[in-house]
Structure I
Amino acid sequence: MILLKLLYYGTWKMADESNLALTWYAFLIGTGILSVIFFEGFVSVILIILFISAFLLGIRYYRLYILPIKQMREFFDGVFAEMKFQVAERYPYFLSKSDISKLIVAYSFKTHIPLKMWMAKKDHFEMYLNERIIDIKQDEHDKRTIHLHVQREPLPELIRWRDKYIHEDNILNIGVSHYGLVLGMDLERHPHSFIAGETGSGKSNILKCLIHQALYKGFEVVLIDFKRGVSFSEFSSAVAVYYDYKEVLKKLSFLVGETDSRLDKFRSVGVDNINDYNRTTEDCLNKIIVFIDELAELLKTKDKETASILNSSIETLTRLSRAVGIHLIMGIQRPDSTIISGQIKNNVSYRVCGRFVDKEPSRIMLGSDTANTLPNIKGRFIIKDDDLHEVQSFYFEGNNIPQRIIEEPPPIEQTEPSPVKENITDSNTSVSKQKEPVKRSTDFEFDFSNLKK
C-alpha cells in the first residue's frame with residue numbers, strides 16, 4: 001500500500017507540481033515508444049528506469065509536501081488541545097500552509113468554530129506560534145475555512161517615495177502593507193479623509209506625499225496651515241497657503257459656492273458626477289483637493305461666529321462635494337469629539353491613524369483599539385476603508401516637486417466674514433481654469449524586493 005502511494009506521488013502528483021518531472025516522464029515514455037519500434041531489448045530497461053524514477057520522486061514529494069503537513073497538523077492538534085479550542089469535541093483540521101507575500105504566510109483550517117471565537121483567541125495563537133498574527137480571515141467561498149495570516153518578516157521601517165508609485169487613476173497612495181500592496185485613498189469611493197496621530201508620528205509626511213501626487217495629477221491644491229506652511233516649504237512655489245482666519249473663511253465659502261455651482265451645472269446637462277460632466281461637455285472641471293494640517297487648530301477659535309461658519313462650511317463640503325470633485329484631507333493630532341462634530345466624522349469614512357498610547361482616540365478613528373497596539377515606528381499607520389490595514393507610509397524627501405507659478409492669496413478686505421453660502425469670486429483659485437498635468441513615468445509596478453529594510 002505504501003509503495004503504491006509513493007508511485008502515485010512520484011508520477012501523477014509530482015508531474016503536476018514540477019515541469020521538470022513532467023519533462024522527464026515525457027522523455028522516458030518517448031524513449032520507450034521508440035524502443036518498442038526499433039530496440040525491443042531496451043523496453044525492460046526503460047521500465048526499470050521509469051519505476052525507479054517514480055519511486056524516488058514519490059519519496060521526494062512525500063518529504064516536500066506530505067510530511068510537513070502531517071507535522072503541522074500534529075503541532076496544531078497539540079495547540080488546540082492545550083487551549084481546549086474545539087466544538088463538538090472536534091478540533092480545527094489543518095489544511096495547508098501557503099505564501100501570501102514575502103512578509104506573510106497563511107495557515108488554513110477547516111472548522112465549525114465561528115470567526116469571532118478565533119479572533120478572541122488571537123493573543124493565544126501568537127504566543128504558541130511565537131509570531132505576530134496580522135489577520136484572521138474567513139474564506140470568501142467557504143465559511144468553514146479559516147486563514148491565519150502570520151507575519152514572516154516585519155514591514156520595512158523606511159520606504160522611500162518613488163514617482164513610479166503614483167497610481168494612474170484617482171488614487172492617492174500612502175504606503176505599503178504586509179501583503180506587498182501599495183495602499184491609498186480612492187477619491188471615487190472615499191472622497192474625504194482624516195489623518196490622525198500623535199506628534200512625530202509622520203502625519204505631515206503623508207500630507208506631503210499626497211500633495212505631491214495631487215500636483216502631478218494636475219489637481220487644484222489648497223493648503224490650510226496655521227503654521228504658515230513651514231512644514232511644506234518644498235511646495236512654496238506650487239501651492240498657495242492659507243493661514244489667516246479671514247482668508248480661510250473666504251476660501252471655504254468660495255468652495256461651498258463652487259459646490260453649489262457645479263451641482264447646478266450637473267443638473268442642467270443631466271449628469272450626477274464630475275466624470276460624466278467632463279465627458280459630455282467642453283467645460284472641463286478640475287478636481288480640488290483641500291489639505292488641512294491640524295484641523296483642531298483651525299476649529300478651536302474662541303470666536304463663536306467664526307467657529308460656526310467654519311464648522312458649517314466643512315460639514316457642507318463633506319456632505320455635498322463628493323460628486324463635484326472637491327475633496328478634504330484633514331490632519332488631526334487627536335480626534336477629540338468636543339472639537340469635531342459628529343456629522344463631519346460620519347461623512348469622512350476614510351481614516352489613516354497612527355499610534356496612540358490611549359485607546360480612546362483609536363476607538364474614535366477606527367472603531368477598535370488597533371492603533372493602540374501599533375509598534376512605535378515613525379510612519380506606521382492603520383488605514384481604515386472597508387477594512388483595517390497596517391501600512392508603512394512612504395518617506396517623502398521632496399525631490400522633483402512639480403513647479404507651478406502661483407500668486408499669493410488675494411488681499412483680505414477689512415470687513416466681516418462673508419456668509420457661508422455666498423458664492424465669492426476668487427480669481428486666484430478659479431476651478432474652471434484647467435492646468436496641464438505634469439508628465440510622469442507610467443511605471444506603476446511595485447517591486448517589493450527593492451525596499452530598504
Structure II
Amino acid sequence: MRKIALIGAGSIVFSTTLLNDMLATAALSDSEFALMGPHLPKVQRVERYIRKIISRNKLKARVYSTTDRREAVKGADYVVTMFQVGGTDAYRVDYEIPRKYGIDVCVGQCVGPGGVFRALRSIPVMVDLIRDMEELCPQAYLLNYVNPMAMLCMAVGLSSRVPFVGLCHGVQTTLDLISRYVDVPKESIDYVAAGINHMAWFLKLQRDGQDLYPTLRENLEKPEYYVNEKVRGEVARHFGYFMTESSGHLSDYLPWFRKNEKAVELYCDQPGLGGESGFSYAVSCAMAEKYGNTDFLQYESGELEPRSVEYCSYIVEALETGRSFRFNGNVMNEGYIANLPREACVEVPVYADRMGLHPWAVGRLPAPLAAMNQSNITVQQLATEAALRGDPELAVAAIAMDPLASAVLTLAEIREMTVEMFEAQGRYLTQFGKRKPRRLPVVQVPAGTVGVDVPLDPALAVANRFGKLFDNP
C-alpha cells in the first residue's frame with residue numbers, strides 16, 4: 001500500500017480537494033493517507049470527512065491524523081505540502097505594514113514585502129521537512145503547493161537532492177479564460193507556457209496548427225474583453241504575450257500598475273483578482289472566520305466529487321501507473337529556459353510517467369518577457385538566501401529590489417518598513433535569532449554645507465573648464 005503524507009492537512013478546502021481527487025483515482029483509492037498539521041482538532045475534521053468518503057464508497061484506503069511530522073513522512077512514497085506558517089496573523093502584518101508605507105497589493109503572498117516575509121517564515125520549515133525526508137523516505141517525491149512557490153522550491157533545490165516539483169493551477173484556469181477570449185474549446189487549444197510561477201507566458205496558442213494569438217490580440221483591443229484583463233491585457237498589448245494567473249497577481253509583480261493612486265484607479269479597479277486592494281488577505285480572513293469554529297465538513301454527504309483541475313492526483317497516478325501526464329511545474333532551471341539563471345526556479349512543461357518527472361527545455365524567452373521574469377527572480381534569490389543564511393540585511397536587499405516596492409519607496413523607507421516587519425514577526429523568524437536589519441539614521445545636511453575638497457572626475461573637470469570659457473569669452 002503506497003503512503004501519501006499531507007503536511008498542513010488542516011487546510012480545510014485545499015486538503016479535502018486533493019484527497020477527494022486521489023480517492024476518485026482508481027489507481028490511488030487504496031492508499032494510506034497520513035494527515036499532519038500542528039493543530040490536531042483541525043486535522044481530525046479532515047480525517048472524519050475522508051473516513052466518511054471511504055466508508056460511503058467502500059474504498060480500501062486508510063487515513064490517520066498526527067501532529068508528528070516525522071511520523072507522517074516515515075516510509076512515505078509522496079509528500080504533499082500545503083502549510084502556511086503564521087496563518088492570518090502573519091498575513092495581516094504582511095499586508096498592513098507595507099500598506100501603511102504606501103505599498104498597495106491585491107494578493108501579496110509571493111512577491112513584495114509580504115511575499116519575502118512569507119518566504120522567511122516558511123523556508124526553515126520546508127528545509128526541516130526535506131531533512132526528515134532524506135532520513136525517513138529518501139525515495140519519496142515532494143509535491144509542493146506552499147507559497148511563495150518559487151522561493152520555497154528554490155530553497156529545496158539549493159538544499160537537497162529530494163525529487164520535487166512545485167504545483168499551481170494558473171495555467172489551467174487561465175486557459176479556461178483564453179478559450180472564451182478566442183472562442184475555441186479549451187480541449188482544442190495546443191499551447192506552450194513557460195516563465196516563472198504566477199508569471200509564465202503563453203508562448204504558443206494554436207488550434208490545428210493555426211495561431212490563435214491574432215484573435216486574442218484583436219479582442220484585447222475591445223472594451224468588453226479589456227475590462228476583464230486590464231493588467232494582463234496591457235502587458236500583452238505592449239509586449240505581445242498573455243500571462244498565467246490573474247491581473248491582480250500580475251499587478252503586484254510589476255512596477256507600472258499599483259505605484260500610485262492614478263495607476264490603481266486606471267488598471268486595478270475591477271473586483272477580486274481583477275486588482276482589488278487587499279483582496280486575498282480579506283478572503284483569507286473570511287475563510288479563517290468561517291471554518292475556525294464550525295465544522296462544515298460534518299454536513300457533507302461523503303459522495304466522491306469529480307477530480308478537480310489540480311495536478312496532484314494526475315501526477316501521482318502517472319508515477320504509479322506509467323500513464324503519461326503533461327503539466328506545468330516549478331523546477332530548478334538547469335537550462336530549461338536558456339536566458340534565465342540556472343539556479344532560479346522556473347515554471348515549464350513537465351511530463352510525468354513511471355520513470356519520474358521530465359521537465360521540457362523551451363529555449364529562450366522573448367527578451368522583454370525574460371527581463372520581467374528576471375526582475376522577480378532577483379528578489380526570489382535574495383530572499384531565499386536571506387532565509388537559508390539567517391541574514392536580515394539580505395532581506396532588506398530583496399525588498400529593495402522588488403519592482404513595486406522600489407517604484408513606491410526610497411531605500412530608507414524600505415529599510416524602516418523591513419525593521420518594523422521583523423519586530424512584528426520575530427517569533428516566526430527563528431533562523432535570525434535576535435538579529436534584525438540595522439536602523440540607519442538620516443544624514444542631515446545643514447544649509448550652506450561645503451563638500452569635502454576631492455579630485456574632480458575628469459569628465460566633470462572638462463565640463464567645468466568649458467563652462468568657464470563660456471562665462472568668460
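None of the figures in this text is laboratory data; all of them are computed from the coordinates on show. Everything numeric in this text was worked out from a predicted model, so none of it was measured. Cβ atoms are built from the backbone, for glycine too; each structure is taken alone.
Here the criterion is percent of Cα pairs over 36 Å apart, and among I, II the highest value is seen for I.
Sorting I, II by mean count of other Cβ atoms within 10 Å over residues 99-106 from high to low puts II first, with the largest value. Tell me which of I, II gives 3.6 when you compute distance in nm of label points 7 Å out along Cα→Cβ at positions 275 and 331. Label of the source structure: II. For the read-out semi-axes √(5λ) of the Cα gyration tensor in Å, for residues 107-346 alone, a value of 30, 23, 21 was computed from one structure; give its label from I, II. Corresponding structure: II.
Out of I, II, which structure matches -11000 when helix-only ellipticity at 222 nm (-39500 (n - 2.57) for each DSSP H run of 4 or more, over all residues; to 500) is calculated? Structure of origin is I.
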